[in-house]
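Q: These notes open a run of structures that come right after.
Derivation of every value follows stated rules applied to the coordinates shown; laboratory data play no part. All values derive from a computational prediction rather than experimental measurement. Cβ atoms are built from the backbone, for glycine too; each structure is taken alone.
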Structure 1
Amino acid sequence: MKEVIFALLSAIVWGTAPLIFKIGLKGEVPPLVGIFYHNLTAAVFALVSILLIRESLSYPLRDLLIVSFGGFVSGFLGLLLYYKAIKVGEVSVVAPIVASSPLWASLLAFLLLGESFSLLKLLGTVLVVLGVILITLSK
């Protein structure tokens, strides 16, 4: 049950973030500079939190490299594309398209991680795709 609560809170936070990004990117800030400040702020808050709770920074190098690569993929490439889309597009169109990421995560988890793929998951995936198509067509 905790995972559902954290996931819902995360969805609320991530649902609010595009509005903040759009307001910040409306002016002269280019997406690449926006990503720099976004990630710098996240890194500072993460470091302060690590120091406050006295979390170790020593973990297996392989695990840290994989997490770092994920950070590059999502925290740099994903954000760069997202910021560019937000800067030129409408949040009400861009955000739902980006929110189709669970579709890709589910598909890749099935193909690469061997996770199960049930009829219910397939139905949910189809609904996500249909929702993205309808929102895109509404523009």
Structure 2
Amino acid sequence: MKTKTTFAPELIIPNGITDISFYSKAFNAVELWRLNNDDGSVHVAGFTIDDALFHIHEQTAHNGGFSPDKYNGTTVAIGLMVDDVHAAVAQAEAAGGQITSPVTDYDYGYRQGSITDPFGHHWTIEKIIDPDILTSGNYGK
């Protein structure tokens, strides 16, 4: 059986975290599995949002990743394409996310709003609202 190529980000969280329910509450993510440390904190967990797979992993010396709070920032924003950007951003905020950019329709054909999750990861919630701009080659001309 051939494996389908997919993009599955691994989000690094601080050590000692026991509650990762934000993702289920904010994005209706389904937790597929979890490996806990002896103290009950999360070592690694797998989630899906619809068919999109991602992992949560605690910060460790050997994985080379850092949770965003380590340097008060992040090097990546996770883009999440949805049908209703307003509803998804509101749901993420209600679950504990902080809105960093309100939902806006942009002239490059996207509706986007941004949140930061409780672990410092940046999420851009988005929908293509004008695909013609993206395919015309005329954006910015």
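Q: Ranked by FRET efficiency 1/(1 + (r/R0)^6) of positions 37 and 117 (r between Cβ atoms, R0 = 35 Å, to 0.05), which of 1, 2 sits at the highest value?
A: Once FRET efficiency 1/(1 + (r/R0)^6) of positions 37 and 117 (r between Cβ atoms, R0 = 35 Å, to 0.05) is worked out for each structure, 2 has the highest.
Q: helix-only ellipticity at 222 nm (-39500 (n - 2.57) for each DSSP H run of 4 or more, over all residues; to 500) was computed and gave -26000; which structure, 1, 2, did it come from?
A: The correct label is 1.
Q: Consider the structures 1, 2: one of them gives 17.5 for Kirkwood radius over Cα pairs in Å as calculated from the coordinates. Say which.
A: It was calculated from structure 1.
Q: Separate question: semi-axes √(5λ) of the Cα gyration tensor in Å, for residues 29-100 alone computed as 24, 17, 12: which structure among 1, 2?
A: Answer for the origin of the read-out: 2.
Q: A follow-up question, please. Comparing mean count of other Cβ atoms within 10 Å over residues 45-52 across structures 1, 2, which is largest?
A: Between 1, 2, the highest calculated value is found for 2.
Q: Comparing structures 1, 2 by relative contact order in percent (Cα under 8 Å, 6 or more apart), which one has the largest value?
A: 1
Q: Of the structures 1, 2, report the one carrying the highest value of mean count of other Cβ atoms within 10 Å over residues 5-12.
A: 2
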